[in-house]
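Dropping the structures in below, format is structure tokens.
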Structure P
């Protein structure tokens, strides 16, 4: 049927909440909770400025209303580097933890059931104090985990290809992967819809935080799924890319 793709896509967007009453989710079975954060090797961890330092230093010169009025997608960045403090502030704004409890985390963005199914990867190309390469944010510890260097793998060219030339010469490229099991634990087939709604919350916070510190970003949904997942080193099944946002300093006219 000619419009089957439309029917399938639209069904995916609709709520199936009443069906959950008859599904034995991991939460109903009191199964062990999925990990809230992927582990990292201790020797790979890089400390970031503390949340207290960040909130004292950034975002005070612009109101929330001002950030919303100025927020726009940016597809051209200057050659000025980000500072590690600016990067840390953007990471905290998008996925920072405000409060931790044994079974949940409460962050700077909402998430269905406080499941927070994302991992934040970073392709660093122009950030002071950081080697060019691939990193992952550890929100529970507010730190970075170094994965591999640009020099070893030639990541920049591969990234441009994987993003279908949508990287725009960014200083840092945020790539959010989803680990569906975290949300499926509570919401079964409804998890997919909730994960994509949650992704929007995360990226909007990044937009506003970028605006507040003189940076720009552009939400990117156009990428080669297999290539970007391979570049990150994720399996494409239990973890895969769902959203991308290149970030850099705004080109002054």
Structure Q
């Protein structure tokens, strides 16, 4: 079961707004503001007092920044299991909570951005991947290499990937870390030379959609298997790690706190 926190927060904010209005324009006027609230008045006042706090949280979470936890290793080595990240909600347009309809244009994803989006096959679930294909691009993937518009994306071998704690590779799996260049920007990826490619033969990204992949190329469920991300499913851009929690390594890893996500 997936709880829709945005819906719950919106409903609670509306409910407390009703109580706040009742206290402000009914009880307070009837008493003239001189009597100490008692009984039903006291209950209405307490519940109504939560309205400004919930409204602030709703606005901040819906339009500015939202925290997310990384639950899987699909973005290793960039993001690890146990990372808590901050997502910029206004990077790709301001959207109304619950309805998810865009009300203000602020920008579009760029190639190489790490985005959070509602999974097209179950929009109750949020996914995080890297944008590799923009609208109109032709994408292919073979021999562990990404091709954009017919050109192979440059890679450089870094060395074996080992990882730490929850993110340590399984003995005998022998993953390799590489540096991949999307334009002028570079990011790290992990591939398993002995595993199948997840091959993609030349697909064109439709208008209003994006092709996304995990940096852990052979352990990621992404556009290679389920298709494109519609623009209306975008949630925001991942920008910072604010906490890393891995109790196999002493719980809090202070070395990752504050790292910029690239």
Given that semi-axes √(5λ) of the Cα gyration tensor in Å, for residues 125-196 alone, derived from a single structure, equals 29, 17, 10, which label among P, Q identifies that structure? P
Read-out helix-only ellipticity at 222 nm (-39500 (n - 2.57) for each DSSP H run of 4 or more, over all residues; to 500), computed value -5000, structure in P, Q: Q
Compare mean count of other Cβ atoms within 10 Å over residues 13-20 across structures P, Q and report the one with the greatest value. Q
Have a look at P, Q and say which one yields 20 for relative contact order in percent (Cα under 8 Å, 6 or more apart), as calculated. Q
Kirkwood radius over Cα pairs in Å, calculated, reads 20.8; among P, Q the input was structure Q
Rg and Dmax of the Cα atoms in Å, for residues 85-140 alone, calculated, reads 12.7, 37; among P, Q the input was structure P
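Throughout, read-outs are computed from the coordinates displayed, never taken from laboratory work. Only a predicted model underlies this, so the values are computations on that prediction, with no experimental measurement involved. Cβ atoms are built from the backbone, for glycine too; each structure is taken alone.
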